[in-house]
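See the structures that follow.
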Structure I
């Protein structure tokens with residue numbers, strides 16, 4: 001579980017420190033940052049599943065299932081938001 005937290009924290013910090021994008025070059029750099037974050041986060045779901053399995057003797061199956069479902073929704077929403085933001089940035093800079 002701590003691997004998942006660390007991965008998300010690192011990504012959050014990288015995006016939090018990104019200044020407002022004003023040029024096409026800055027957008028290109030931001031897109032590189034997004035691609036890097038997505039690569040680094042590819043192991044989130046397997047790491048999360050491993051963490052859930054490690055907790056199976058401590059928490060009920062129903063609670064673990066609800067937690068995993070919630071986390072998977074969060075991961076999917078995060079990826080969708082990043083893709084949408086990247087596409088909107090491309091649209092704004094190309095107009």
Structure II
């Protein structure tokens with residue numbers, strides 16, 4: 001499935017939770033956001049909607065070029081105020 005964040009096309013792929021794409025040198029994950037290919041991989045399990053929301057948040061941060069910044073509580077709240085509703089709506093559309 002494809003979707004857009006700030007006019008940039010992204011893709012989400014739901015994969016078996018033991019899929020190789022969810023394995024990294026640091027361990028296994030429920031989801032992965034690949035900013036190079038603009039692809040989100042989500043393991044199919046009971047946590048997949050929450051995982052998708054988590055990875056969509058990473059994707060938004062990447063598109064906004066905020067990935068190298070540390071955030072204080074006020075900045076996190078500002079981000080959520082601005083993007084949380086869109087992220088959840090997008091997750092609902094994609095699941």
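Could you tell me which structure in I, II was used to calculate relative contact order in percent (Cα under 8 Å, 6 or more apart) as 23? For relative contact order in percent (Cα under 8 Å, 6 or more apart), the value 23 is produced by structure II. Between structures I, II, where is distance in nm of label points 7 Å out along Cα→Cβ at positions 10 and 26 highest? The maximum falls on structure I.
Work out which structure the value -27500 belongs to, where helix-only ellipticity at 222 nm (-39500 (n - 2.57) for each DSSP H run of 4 or more, over all residues; to 500) was derived from one of I, II. Only structure I yields this read-out.
Coordinate-derived values only; no laboratory data. Every value quoted in this text rests on a predicted model; they were computed, and no experiment measured them. Cβ atoms are built from the backbone, for glycine too; each structure is taken alone.
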